[in-house]
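Throughout, read-outs are computed from the coordinates displayed, never taken from laboratory work. All values reported here derive from a predicted model rather than from experimental measurement. Cβ atoms are built from the backbone, for glycine too; each structure is taken alone.
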Structure P
């Protein structure tokens, strides 16, 4: 089948490609198929040099998606020689990389180009593709007459090959007559490979001031005493790059060594740090300005130095999200030393530092940290109190229960967002403290329930949440009291407590909640009942399938769907499917719940969602299309053909995509007719891609 395009489409694309509006040009690139392959490829190559990065990106994607790999590769290789437009040249490299192994023959052929810049870019592209077949060509290019090409080939060999590559790179690095850039690239490639070498293998390079840092990175064999001595000596070097390389290798050496050897090395690192204070001082100073990879190394090294002087700098470095976990883990490894340093510096901390310190103290277990967290519960800054509460829960410090209970009452008085956050944090801490300790559970519940009648709403809500996280059988009467609370959100939270009881104890409480005046409480009860296997409770659910509130009917539908997904009982499945069919005819929110339930159930039952395809609500129809795409066979998917002309663009796009991915050939005439009138650029793109798939 040949897909024909209207001449109007071609003219529109050609005109839009010349527009001064970047977005118009980008959309024209997305619709480039309408001009035909012969014209599209050179037009896309030209757009690789577009001033707008989004246009260049779109051109890269269209070229990479082309089925004419050989022609595309040939055109892209020509673009690599465009020395006047670096953007176009870089975009050509990106497109070749995106094409991947499909263009390997053309790239390998281009390694013989007369232009050394092209050869270098081709090598960079081959390295980015990282196909095993590039090993031999890159090894040959280590003899290229241009040093930049040799260096690029060496770097590329860092990601492919085996022993032969290691030997070649090692030989290249040792060659005194070779260009320093090439030797450095060979050493860097060996470092990328991650295979440590012995000091005896790197002896001449370790004496070269230019190559020494790259050679130091390669040291790291656990049984190489000479390497350890060299690295420890290099720590005190006046050269920053030498020190950082030594730090990196020592971190790896410590990690690869057995425990006695690891502890011995760490002790020697601390000895160097004490005898040469500038080592730690300069590392701390660099933490503020170094690149992210360097800062990661510095944080880990400072942790090995085990000095109180490193604790605060590491804590501050951890404010960078990329460093946060490494910084916390490093400080955690310092244990009581970190706690002591934090305690000594506490008075000078701003609120952010106090908060971060509380987070760390949740991961240590010393007495100074526990006492500091206890005091931080009364901090003037609510964020610090929140962090302290969570860390006390993380520590499982049950002695903090009375403090947390009092803090809960104090926080509940503050009628604002900060107070709500603190109530939540304290509640979560109490749940964490009580979950694994029966005595602690009893203490917490006794403390809080004794004040239940006079407690403010936030405290009653917190008690309900606490019971929802614990759910002891003996708490059923207390849950019953909370289910009669005058505030709906308290009653709703208490439903979770009932969910943790055994079915017999929970049944009466859940029936009470199902009859609640609040729709949100009834909905919570319906969701909870869906997790029980009681047939009697299923009957209760059926009665509420006709609740006056859509939120309740939706919850019932989802609960029934959950039951149906795990049930093998024929009668139960029949009842549940009947309820879901009725829900598909209900208003949109309830019907959406039914579609979601049927999508979760899957199998042949999912085809029932076809009943909503003629509904007016776009979101509902789109969800149904997604359900059919996930579960239905092509004969059922054919029901989507009329949606090709649906009034809503998102439904049209979803239906067209699903029909093409399901290979429904009967949809082609309808899709072609839609192409003639479609005005939405996104949908036109979906149509063109769909027709390409169906034609293939």
Structure Q
């Protein structure tokens, strides 16, 4: 009697799944496990090296977002300590001081090194998981990507995968069970397949019209020179890249499950080609390195031996076959521990299915609305199960926030340079992966929205305070002498140039100034950091810092009521401060206000010297007013010869009334007086020209 097709199909699928779980006859996985754990350990070394160097400046007591304040906020928000710990699982609830911060960071690094050296791998993985979870839980805004979740989940599922013992070697006495192997391979499958599937389901038009690669490199976190060159390639080549992406993320995982060893070789080749290309062009931190390392899970000892034989590395093949050959009986494990382990693995499997479905059911993966609190704790707060949906959507443009400060009242501005984040037209990022510059990457993600977020002004306030830890996050300190008193945050749009422009000018980017990302910050006379929200605030900040041009502008705003109510007294005060620093416009305006009695008593005698100082700088209105005072004797002695000379200079500068006044005096001076006036005009002209040359 023939077997029904449905039953035959089920048996085939079940057989493929058993093969994927390593149940195939004669299969062992000692060397692939050894390589995978070394790769995971190497990635954790990179992860914790970054934690050691950046964490004090990010969440330390004098960092950008101190973790003590964050923990207090979480405790206050959730009422009880128990609820707060579930919401923010971290060892820092025990101690959040600088010693604990440094101690945990170094503990994580030591555990990562131990894992690389194959010392007590299960304990090392547990410590890597616990320490990284403790940091990521309090990093808050500084953990904006899927990379942290990937490493936390990887460490968790690798604990039972790792061999037992202090120095287990290949771990022949504790080979991975089929269920454990299936769970780590299931993680790899999700990382591969979910990334591809979400690109089709997200509705992102660039995946559907095959233009994704036209913007991918330009908006990548830290595009390299290869990313720039790749961006210049033809649309046909970009179609090939999209094809490779979908082959590696959709076809490859299916081949890995259903096509046996040959399918797994093909899947591994496609996966490594994709991960290598992305890492070389876009610098996604350790994400691609970790993904490539997990790809080794697709191998078994027999596949590695056969590969060595095909490459004619016969000694290596014989050594691999000998070292991985069965012969050591697996050490027994108490039944209760086995049942507990399997219960935990199946629970994790159920959670990952839930997260997998939830992530694919929404345009953008967001689990914050889940109402089942235990599930929410598991995948959102403890990050035991994560959604992997990289590049389901694209940024429409590349925006970058530049911090620029001034300690000379806004006369000159000096930018804070990033290490690798695109900022300068003539620089692209180096090949920094698998390093992840958490601070710069976070600023890129936050700044790319174009909408003000609290983080950017918070960083700016630390720069104003001269916080050496935060300043140290930048490539250099542009204010080694004294901190700035003004700090602005400018938003720029960056686009790749073309090859011709690059060859001609060396510029990789076209930089367009969009405007202020957030209001300028300044240090007030009382020492507080204030926001300059309006134009009046900006000018007042510069004026109080001693900028004479801003003092003159501020006086003008108060004088005419622009951006503020009319305040003649304030206008006169700011005009005086600018006039005393030699601003001709302020000297003239102060002279007018003093002469008219605006904002204080009228005093023509005081006004004349201000007109004089402005006139000698070439201010035509002041030259005219000085001429009037000399012609009428108001506030000074009457001197028509001097008055005529100033009227002539004002007329030459284009003053509309000066010529008529000069002509009137010309008729009264006579030939002798006119000759003296012309001589005086020439002398004054020489004086003005000499001063203009010196300026």
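Assorted remarks:
- Of structures P, Q, the largest value of mean count of other Cβ atoms within 10 Å over residues 119-126 belongs to P.
- Test item: distance in nm of label points 7 Å out along Cα→Cβ at positions 263 and 303 calculated as 1.2, pick one of P, Q: Q
- Identity of the structure behind 8.5 (criterion: distance in nm of label points 7 Å out along Cα→Cβ at positions 15 and 439, calculated), options P, Q: P
- Answer label among P, Q for the case where relative contact order in percent (Cα under 8 Å, 6 or more apart), calculated from the coordinates, equals 5: P
- If helix-only ellipticity at 222 nm (-39500 (n - 2.57) for each DSSP H run of 4 or more, over all residues; to 500) is computed and equals -21500, the structure in P, Q: P
- With mean count of other Cβ atoms within 10 Å over residues 47-54 computed over the structures P, Q, the top value is the one for Q, the highest of the group.
- Entry that produces 33.8, 89 once Rg and Dmax of the Cα atoms in Å is calculated, selected from P, Q: P
- Among P, Q, structure where distance in nm of label points 7 Å out along Cα→Cβ at positions 183 and 615 as derived comes to 7.3: P
- Taking mean count of other Cβ atoms within 10 Å over residues 23-30 as the criterion, the top structure among P, Q is P, with the largest value.
- Top of P, Q by distance in nm of label points 7 Å out along Cα→Cβ at positions 55 and 623, largest first: Q
- When Kirkwood radius over Cα pairs in Å, for residues 199-310 alone is computed for each of P, Q, the largest belongs to: Q
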